[in-house]
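*Asks:* These are the structures, in structure tokens.
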Structure I
Amino acid sequence: PQYQEVFRTLHLVKQRFKLLALTPMRVFFSIRIIFINMESSAISTIQHIYINFFKKIFS
């Protein structure tokens, strides 16, 4: 009976590891998407700063 429990837990652990093997790529892609969003927002804020700066100079 104890051996059956051990095999069952090992099987569950194997299934978990199969799921984990898939997740790193998902995590990587989600992090990449977050960084891309951050970059775009940072670029837009920098553009706003430059536009305001030039408006102040040329006004």
Structure II
Amino acid sequence: YTFLVFFHALYKTKNISIAAMAIISTYIQMFSYGYGFLKSWFLLNVLRIKPEEAFPNHFHK
């Protein structure tokens, strides 16, 4: 996956430093998404907190 991201970014931008940064940004994005997913899963399924209480900023009143 890393090589695919690198070579795709290199092909699109034709800049090796931007291609390297694409790898870093991809891993940051994947880690952040995974962390948020696991955190919400833990709060909702393990602790059995209602979504409105666990994430009050996601709901309009």
Structure III
Amino acid sequence: RISMNQRWLWGGYLRAVKKSGYRLTPYTLNNPRKVRRWRPYLYGIITDRPDLFERKKRA
């Protein structure tokens, strides 16, 4: 498993890590748009803002 600062990540690196069989957990990822875009390549995330990623409950 690899934990790495999200500032140093880009699409090509994410794909290479995934292809190599490693699990990537970036920190401190507080951008929901990046999470959606990178989701296929991530094992998990470390965030300061879990409220941004909570699933909305249906009424």
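We did not get these values from a lab; they are worked out from the coordinates using the rules stated. On a predicted model such as this, the values are computed, not experimentally measured, just so you know.
*Asks:* Using log10 I(q)/I(0) by the Debye sum over Cα atoms at q = 0.17, 0.31 Å⁻¹ as the calculated read-out, with -0.54, -1.45 as its value, let me know the right label among I, II, III. Before the final figure, lay out the partial values.
*Replies:* Numbers: I: -0.73, -1.06; II: -0.65, -1.15; III: -0.54, -1.45.
Of the options listed, only III reproduces it.
*Asks:* Match the computed value -7500 of helix-only ellipticity at 222 nm (-39500 (n - 2.57) for each DSSP H run of 4 or more, over all residues; to 500) to one of the structures I, II, III, and report its label. Display every interim value, and only then the final one.
*Replies:* Values: I: -36500; II: -22000; III: -7500.
The correct label is III.
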